[in-house]
Structure P
Amino acid sequence: MNRKIELRPGIISLMIIAAALSRLLPHPYNFTPIGAIGLFGAAHFSKKYLAVLIPFAALWASDLILNNVVYAQLYPSYYKGWAWFGQTALYVYPAFALIIGLGMVALKKVKPGNILAASLGASVLFFLITNAGACFSSPQYPNSFSGLMAAYTAGIPFFWNTLAGDLFFSAVLFGTFELIQRRVPQLQAN
């Protein structure tokens, strides 16, 4: 079997898993690799089912640990009992799926300008979808246009961390993989 085919998906998977596990480290709110791992997997897996499966599995596994270990201790009244999915999964996961789709379209050619544009797009998608989800699932906001605008306004401070996280982790993932590919030519795509 061709060594390039075996090695490349394994390295990509390990990088995505490592990035997802970085969510367990202390960090500013929303400064996470979520958008970056979706874009990175979409750009580099040649088999598109892996571009969906591996990033989703990494996100879900890190969510499982965060929700049931970290957040359950920090916010015991909010996180009660074991949960396979967090309370925000209904809008975080569709946003993540759209980010992967964005990566499949925008990163057919992996170039710095495309990565920058896709990272910006991922941040905006995540902001729009998750804040709409927060609006319509929380009694804090009325289910109206004004409630939606209030949720978006309240989310603006978090958007800047989302954007910074997407840009930072995209640079780390894409840049590191580019450097590794230069040192290990077997990793380069056909």
Structure Q
Amino acid sequence: MHALIVVDHHDARSLTHALAQRIAHGVTAADPAHTVEIADLHAEGFDPRFTRADWAVHHRESPPPADVLAEQARIDRADALVLVFPVFWWAMPGLLKGWIDRVFSNGWAFDFDGGAGLSKKLGRLRVHLVGLGGADAGTYGRHGYGAAMKAQIEHGIFDYCGATMGSSTLLLESELHDPALHLQTAHTLGLGLFQ
């Protein structure tokens, strides 16, 4: 089995990056035959801007550009997609959202032409979300972030494309707790990714 871990954080020394590494280690510790690719969107310089060219792809007026095709090929090789990100302003960071906006395009992630309805094309893909937040569970509950994440990301993006949600994990109070607790949770997630 092959896992693609997409990480969005500008600092390679961040807890976000450490979590991605621990998930990867868990995947290969569970079965040495499993493989992992980590896509560091910042280090790779992915351009998240949804431009006129991306709009043309959406309307099937032109093919996807090379950078989008490369990301789609990465996902096509994966049995599981893991998104690891800090929660900024109650959402995923802009770079990761732009990656989704551009990569999960009409014709590849779904088919919608206005007449025949919607065809979901990513039914074979299992998705795992790992969000790292600074607030506590009570704050997330009072503000409804859990429900918002489910509606916006799980349902609004991945269900729309037919992907299966494997897990959705919020690791909270990241600036107050010992990072070892979150790193252990990430390793455990990696160990069970393909069970």
Structure R
Amino acid sequence: MLVIGYLLGSIPSGVWIGKIFYGKDVRQFGSGNMGTTNTFRVLGKKAGIIVLLMDMFKGTLAACLPALFHSNANVLLIGLAAIIGHVFPIFAGFKGGKAVATSVGVLLIYNPLFFGISWAIFLITLYLTSMVSVASMLGFTLTAIISLFFGDWILIIVAFALTIFVFIRHWGNIERIKNGTESMVPFGLGYSRRQKQVK
């Protein structure tokens, strides 16, 4: 299950969508990352949403493996294999995304209520800032804090560990946010504000 989960996570959604439907390798544009944010930036909203859903589904499918194999293995731990695969994909030279979408996909199976809370925080923050990086970091931070109220130590440990990891993976984004040069998705209040400033 760990091996299958890792291989599922290694599927380079952004690379495949870009090459098959747009004739572009997203890793050669923007930030050079194959994840959702750079896909939005390089290929647009439609491709970004598709990649987001695909990356989430990788985590969801991996988290379903214990049920499919009639095993009592911890869903969250098997899902972690997919998250690791997404970040260090064997099918893309071990240079992958930033773990956000796949992590959320795992939560959908592990704890639907926790998934709903996490997803709501992410979407609200994304709408307010138009920055996937901010939504990801703030979303993981608040989600980790909220995990303390669920009394699930595995969830708490994984949530805080992933939060730290997400911040590390977004270090370059933090610098661009400080400088006011961070890329935005083409919707939301933040994007509208920037467009008005440009005009």
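Readers should treat all values here as calculations from the given coordinates under stated rules, not as data from a laboratory. Predicted, not measured: the structure shown is a model, and the values here were computed from it. Cβ atoms are built from the backbone, for glycine too; each structure is taken alone.
Here Rg and Dmax of the Cα atoms in Å, for residues 87-142 alone was calculated and came to 12.5, 35; which of the structures P, Q, R was it taken from?
R
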If mean count of other Cβ atoms within 10 Å over residues 15-22 comes out at 19.6 when worked out from the coordinates, which of P, Q, R was used? P
For helix-only ellipticity at 222 nm (-39500 (n - 2.57) for each DSSP H run of 4 or more, over all residues; to 500) computed as -24500, the structure of P, Q, R it came from: P
